[in-house]
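Just below sit the structures, each encoded as structure tokens.
Each reported figure results from applying straightforward, stated rules to the coordinates on display, with no laboratory input. Treat the numbers as computed from the prediction; the structure is a model and nothing was measured. Cβ atoms are built from the backbone, for glycine too; each structure is taken alone.
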Structure I
């Protein structure tokens, strides 16, 4: 009898573990689909190309979210409440964002951020809070300067700054300040910045 109980116990543990593992790989492509699932089992959510003008409030039900794709929408800003304790990948490419929201800096588990093709003019110093960040993709934004906080980010390995005109001196400066980071620049110019 004890062996039967032990077998049932281990069988249920293995079933639970494999179901849990399978859920981490599932991508939900709509809020309705994600809300129909157990909110704690939603790890990956893709709401790209939904013409969103604001981040839906219901998204905060997904406390275990690790990957969030809000690209190709019409977002102009992020709310101050934009926080997911386990978020590792955030895609905000091709929106209408004009600032790098300081709310992003609360998500300290972020490893990858995609912000290309927005209207972001600067990166805030709080970006230094993102010590787990490995990749930041901010191509084609009118960013004039970079924050010194980037020099504290020892896990950072890649930064895409293509589509932004920087002087040769600016590029040399940042390549020297971040020798452990592969920075992608367009050809430099003999211009002011």
Structure II
């Protein structure tokens, strides 16, 4: 078994080697998988702006925006002092800015309460077969998910299939419900 730190390094390197043509093809395949979901009465989505080498989150967010009538979309705004985040509702007038870590965030909007979020798209480098994921190491999303309803739908997108097991998961880690890869949808 491999630790989160080792997996973080390994999968950052693996992602960086994906060609742009494969990335576009794989993003499209993951969109096809996302289109198989029935989100029922979902009314709100917490998504994020992808960084370099990450799956095309704008593609998946845009699909849901057009599929779910009146969907409220929010993006995280991070507080690196407290290592927490809040969800900020966006609209056509929203202005975005890159924070000091290179993460694009909205600069204005209303805060969306965690208990009102129906779907969360989670950033990740890899996950295991139990749905535990390796993120970027600060625990922002796990802390935020702890404030959400138990039935919030947690989805990760990844170019790689889950590994068998992450060695150092802990009681604060919150597993995904689904991991969408180019090959298939994993349900946990």
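Supply the structure label, taken from I, II, corresponding to relative contact order in percent (Cα under 8 Å, 6 or more apart) with the calculated value 11.
Working through the options, I get structure I.
Supply the structure label, taken from I, II, corresponding to Cα Rg over 2.2 N^0.38 Å with the calculated value 1.25.
Matching structure: I.
Work out which structure the value 21.0 belongs to, where mean count of other Cβ atoms within 10 Å over residues 90-97 was derived from one of I, II.
Source structure: I.
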